[in-house]
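Please treat every number below as a calculation from the coordinates, not as lab data. Quick caveat: nothing in here was measured; it's all calculated off a predicted structure. Cβ atoms are built from the backbone, for glycine too; each structure is taken alone.
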Structure 1
Amino acid sequence: MRVELIAVTPFPLVKQGDDIGSLILDALESMGISLEEDDAVVVASTIVSKAEGTFIDLTTVTPSERARTLSSTTGKDPRLCEAILRASKRILKVGPGPIIAETHHGFICASAGIDTSNVAGNNDIVCTLPEDPDRSARTIRATLEETFDTRVAVIVSDTQGRPFRIGALGVSVGLSGIDPVWRYKGEKDLYGYTLNASVIARADEVAAAADLVMGQSNEGIPVVIVRGARYRRSDDPATTYIRDVQNDLFR
C-alpha cells in the first residue's frame, strides 16, 4: 500500500467571493495533473472561510461585560473574546490563555475555531469556521467531479488541539464523499479474533496526513491531494464524530 501527499501549488491568496473549486482546477492545470478515482482533496478551512466572507472586523466589535471578564482571565483582546462568544453555543473551559468553546456546529475547540493567522495580514481581521463546512465540501466536490468525471472525496480541515496531549493537528470539520469513521467491528485481526468495538477516525487521519504538507505558517499550501488512502464512501457529515453528551465522559 502506498499513500501520496500532493501539494496543490502554487495556490493564490484567496479573497471573498472566490470559487475554491475553480481555483483548485486552475492550480491542477498549471501543475499538469488530474485527479484520480478516490483521491481525497483536503482544503484548509481558512481559505473556505475567506472565500465565503466569514470575517469579523474587530474594530466594529463592542465587548460585552462577559467578554471583558474573559479577557481579564485569559489575557486575550476583549473584542476577540466577544467574537468567540458570538461564535459559541457555550463556553466549556477558560484559561489562562485558551478559551475552549462549543461552536454552533457542535465542534469543541479553542476560541470556537476563530482563526487569526493567514487571514488578512491585519490583526484586527479574524475569521470564523465556515457556516456550513459540509455544504462547502459538497460544492467543491461537485466542481471537481464534474470536470474530471471521476469520484473523489473532499475534506475541509481545521487545526485543533487535543485535551490530554500537547500540540494541535489537522481534523475534518466538513466532509463530502468520505465516511468520517472506519468501523472494524466484525472484522478479524491477524490471529482470527473478531473485533467488537474498534472505530477509527479515518477522515481525521486523512486531514492530519495532509497537514504534514500544509504546515501552519507561511507555506502557502492550503490544498493537498491525499492519494491511496483507504476510506469508505459516505455522505455523512463531519459532526458524526461528535459524542452526545450522555456518552461523553469529559463534559
Structure 2
Amino acid sequence: MLYIIPTPIGNLADMTFRAVSILKEVDIILAEDTRTSGVLLKHYDVQKSMFPYHQHNEHKVTERLIQELLSGKKMALLTDAGTPGISDPAFYLVRECLKNEIKVECLPGATAFVPALINSGLPTNRFCFEGFLPLKKGRHTILTALANEPRTMIFYESPVRLLKTLLQFIEYFGESRQCCVSRELSKKFEENKHGTLREVHDHFASKSIKGEIVITVEGKTHDKHKVINEDDAIED
C-alpha cells in the first residue's frame, strides 16, 4: 500500500489529522528531502524510518520499493511542501505501483496553486495548470501556444526568475493582461499582488523577492475589458 501525503506549503498547522495518523502507521516514509520532512515529523512526534525519494534517484530505487510494497510493506510519500506529483516526484512511482496492482491512495490536502487561483479573483470555472515552464528548450513553443489560451493559466516560478518570466509574459500575452502573483502562501508575510502584467512586474522590480511563487494569468478574451466568469457561462 502506498499513501500519497500532502504536506503544508508553509504553515505546519495545515497538516491534517488523518495524514499524521497514517504517517504513524506506515512502515517507511519516502521523503523528497529527509531534513525538511524531519522537521515536520518531529513537530508531530512521528518516529519512523525515512528513505530519500526525489527526481535524482526515483528511476534507480523504484524497482526496489515496488518489491518491498509487494511484500506487504506500507509506505507514505512526502515532498517538501504540497501534494506529491504536482511539480514534485510521485508520477513514476504511482504508475509502477498501478502496473503491479499495488493499491495507491492519495489524501486530499495542501497544494499551492488552489489558494493562489482563488485569491487571484480570476475565473475559476476553467483553468490550466502549467507548473514550472522549461528554462530553455520548449519554452518559446509553450508560450506561443498559451498566448491564445482562453482559460485562466497557473504557473510556478522561483523568486530569482520572477521578473524575467513576467517580462516574457508581457511579450507573449500583452502587458494589459490581468494577473496575480502569490508568494509565501499560508505564511506570516503572504502576499497576493493583483494587476496587469506590467503593473505587477513594476511592483516586484522595486523590491526584494522571497518565497515560492505562483503566477495566475487571465486567459485570452475577445473583449479585453470583460473576463468571463462562472455566472457568464452558458449552460447546455
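Here distance in nm of label points 7 Å out along Cα→Cβ at positions 162 and 194 was calculated and came to 1.8; which of the structures 1, 2 was it taken from? Label of the originating structure: 2.
Computing relative contact order in percent (Cα under 8 Å, 6 or more apart) for each of 1, 2, which one ends up highest? If you can, show how the numbers build up before the last one.
Working: 1: 25; 2: 21.
Across 1, 2, relative contact order in percent (Cα under 8 Å, 6 or more apart) peaks for 1.
Taking distance in nm of label points 7 Å out along Cα→Cβ at positions 34 and 50 as the criterion, the top-ranked structure out of 1, 2 is 1, with the highest value. Of the structures labelled 1, 2, one was used to calculate distance in nm of label points 7 Å out along Cα→Cβ at positions 186 and 210, giving 2.9. Name it. Checking each candidate, the match is 1. A value of 55 was derived for percent of Cα pairs over 14 Å apart, for residues 138-177 alone; which structure in 1, 2 was it taken from? Only one of 1, 2 returns 55 for percent of Cα pairs over 14 Å apart, for residues 138-177 alone, namely 1.
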